[in-house]
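Asker: Following are the structures in question.
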Structure I
Amino acid sequence: MKQNQANPPILVTGAHRSGTTWVGKMLAASPQVAYISEPLNVLHRPGVLRVPTQCWYTYICADNQAEYLPAFRETLRFRYHPWLELKSLRSLKDAGRMLRDWGWFLEGRLRRARPLLKDPFAVFSAPWFAETLGCQVTIAVRHPLAFVSSLKRLGWDFDFRNLLAQPLLMRDHLEPFQPEMEKMLVTQTDVINQGSLLWRMVYAAVDGFRVKHPEFWVVRHEDLSRDPLGTYRALYASLGLNFTPKVQQALMNSSQRGNPAELSKQRVHAVKLDSAANLSNWKKRLTDGEIERIHHLTADVAAKFYAEESWE
């Protein structure tokens, strides 16, 4: 059974480091929605979602939904689980997160807001969120050069056993990539190869979603960055949200010139950035050889989202 379609929840997803936090926070500038962060993150708090996740990019579909569906219905009703959260606390920082999240849930319930799930790790499960929970889905795409360069800068590698360990995900989306993932596990590789393969797999699936789910809003990070007001105005309209002067001001504050051109490594999820200047950061992070390698490894899927001149 889907959520109330007069007040549908929203899912913002896409590969991690593709701008999902910025998109989610800018949509959450609307008083019509309430923000819920990454319930499928393997480090998510049990107060937010009472079901643990074992793998990055956990895949949910009709064949395994019994484990997740009741918990997600509770989350979308802003039902927080303070006792589960209390039992998991290990530090003052955890306690601070509990107070923050509990407050967000309480506020969302009192305002009768639309829940907005910001979760890059839900990208493969986007059809399930739409078909079963009635979510309106927005998927962020970021150019492979920018995506991989961000992973390189942060030193974030990826263990493909998280994907190979999910038979349903392999069956439905990733079986063609199994040999490449297995090769990554037995040969010495780097974040350039890892990030390129991950990007290619995620957005091959997203390209398929565009055919089966034309109602999904697939938005390029670059378009948001070049024209924040115009692109977000269209996104708001697609989701039935009011693009108010307050929303416009929040968006301008987050993207205007004079903001940092690059985020501190200690604040990688901040959203106050010179969005136009950020577009060229990959040029100072990647060598010519790395650029050529990313192009070679992702070109077949990238061509479905980006023109060839975007690589120059």
Structure II
Amino acid sequence: MLERASAIDPDYAAMWVSLADRYYYDGHYGGGGGGALRRSEASARQALALDPNYMSAAVRLLSLQVEAGRLQDGYDGARQLVAQHPDSGEAHFVLSYVLRYGGLLEESATECEQAVSRDPTNPLFRSCGQPLMLLGRYDRALDYARLDSGSDWAMLVTRLIYQRMARRADARGQHARLPPEYLRGIAPDMFYRLLSRCLAGAPPDKQGHVTDDDVRIFLSVREDPEPLYFWASDLAYCGHTKAALQLLRESIRRNYCASAIETDPMFAAIRDGSEYGKLLSAAQACRARFREHVRARAPTP
């Protein structure tokens, strides 16, 4: 219907933003893959060509850039957006989004607080729970997840927070409430069952095997590197360290700077292995490159 509308009235910016959102969710959750994400970017650009001040279009475009690993472009655009619209919660949110992918979690959390102070009930800000969770500020992370309370997404993230709080029973309850269909298309079919058994206390050999084909599905189903980090954290938590390391390695390679692997309790099982040092060095190098770019763009006193 939106594609029909684009032919009928191609000068209506709001339609292009809606189309960008539909393509975005199809790309990430509906099997549309990279093709749908590229159409999402083109639609967001068309909306901005019609209305350069359309905030939702700018936020969608910048989030796509970051998820595609274009951190420097995303940062420059987000910083400019905040300079142009300092009172916009969405502008501060998208800057926080870039900063967290770049591994600057404290700075990301600060921008999240700036965003929610301007727009306290915006469900878009739900993913600010991620940097707060990775910083170990779990109660505040739960506050952000509650901005989208009742959604499947919020149940998944709340489960991740509870695991890091060592509240296994509560994490198991959140997972049990999540419809298995939610994970289909973003993870292998076996993943829901594996987590169910893991959270019930089963050892890895009773949870189900993670095959090379399963790893390939994890790696191919989404271009966005952040989910790979969190799937890796689940696999490490459940004792599947080889698969966890593979996902984490690819997440960093795609420019998710994984600054929490030193402290994230979910990765405790991998820190004694020889591969961990290589991944830590790669994450630190990713973060250093991004921090240098941020420093170079700082205004001169």
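Values in this text are rule-based calculations from the coordinates and carry no lab data. Everything numeric here is computed off the predicted structure, so don't read it as measured data. Cβ atoms are built from the backbone, for glycine too; each structure is taken alone.
Asker: If relative contact order in percent (Cα under 8 Å, 6 or more apart) is computed to be 14, which of I, II is the source?
Answerer: II
Asker: Suppose distance in nm of label points 7 Å out along Cα→Cβ at positions 116 and 148 works out to 3.2; of I, II, which structure was it derived from? Write down the numbers at each step before the final one.
Answerer: Numbers: I: 3.2; II: 1.4.
Label of the source structure: I.
Asker: Which of I, II yields -14000 for helix-only ellipticity at 222 nm (-39500 (n - 2.57) for each DSSP H run of 4 or more, over all residues; to 500), as computed?
Answerer: On the way: I: -14000; II: -21500.
Among I, II, the structure yielding -14000 for helix-only ellipticity at 222 nm (-39500 (n - 2.57) for each DSSP H run of 4 or more, over all residues; to 500) is I.
Asker: Next up: One of I, II was used to compute mean count of other Cβ atoms within 10 Å over residues 108-115, and the answer was 21.4. Which one was it?
Answerer: Values: I: 17.1; II: 21.4.
Of the structures listed, the value fits II.
Asker: Suppose you compute Cα Rg over 2.2 N^0.38 Å, for residues 28-91 alone for every structure in I, II: which one lands on 1.19?
Answerer: Values: I: 1.19; II: 1.13.
The value was obtained from structure I.
Asker: As an exercise: Rg and Dmax of the Cα atoms in Å, calculated from one structure in I, II, equals 19.2, 60. Which structure is it?
Answerer: Computing Rg and Dmax of the Cα atoms in Å on every structure in I, II gives 19.2, 60 only for II.
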